[in-house]
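Just below sit the structures, each encoded as C-alpha cells.
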Structure I
Amino acid sequence: MNQKLFDEVIQLLDELSQDVSVPKNVRKTATDAKGKLNVQKESLDLRCAKVISILDDLTNDPNVPSVGRTFLYTIISKLEALAKS
C-alpha cells in the first residue's frame, strides 16, 4: 500500500467534510467514506472501490456545486491510483 497516497486521500476527504460550500449530505458522505477506507478487515482495493462508487453517485447530484464536483473527481482519481498500488 502506498501510505503517502492513502494519507493524502484521507486528508482530502477531511477537507471535503469540513467544506461549508458543499451541501451537508456531501460532507456527511465524505466522513462516512473516510470511515469505510479505514476498515482494515477488507482489502484496500475493495475499500477503494466502495468509496469510489459512493463518491461517483455524488458527482451526479445536481445540488453539488461545480467546485465540489471537481474536488470529488480529484479524490476519485487518487482512489483509483491507490487501488492499483
Structure II
Amino acid sequence: MAFYISTLRSKGNQVLAEKTGYKLVGIIPGNDRDLVAPGNTKRVFEAVYAQLLIPKSDLHIPKIEGLTETTRALWQHLFPEMPPTDS
C-alpha cells in the first residue's frame, strides 16, 4: 500500500491524488502546521489517501464481529465492494 497526505487548504493536491488512483481513507486533524495568515500559524486538517498495490484477492477481509459499529460504518463507506465477513 502507498499512502499520501494532502492539505485541505487547497484542492490541487487532492485532485492530483484522486486522478492518480489514490482513494480518500480519512482526515487527520492537526497533523501539520501551516501559515494561515501573515504571522498566524495553526495546526491544519489533512486528507489521507491510500492506493492498494496488490490484488484485492490477496487481502484478508475482517470479520464483522471484530469491528465496532463506527469502524463497520466507515468500512462499508470506504470499501462497499468488500463487505466484512460473517465468519
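No lab work stands behind these numbers, since they all come straight from the coordinates. These numbers were taken from a predicted model, which means no experiment stands behind them.
A few notes on this one:
- Each of structures I, II was scored by relative contact order in percent (Cα under 8 Å, 6 or more apart); the highest score is held by I.
- If helix-only ellipticity at 222 nm (-39500 (n - 2.57) for each DSSP H run of 4 or more, over all residues; to 500) is computed and equals -25000, the structure in I, II: I
- Looking across I, II, the calculation of Rg and Dmax of the Cα atoms in Å that yields 11.9, 35 traces back to I.
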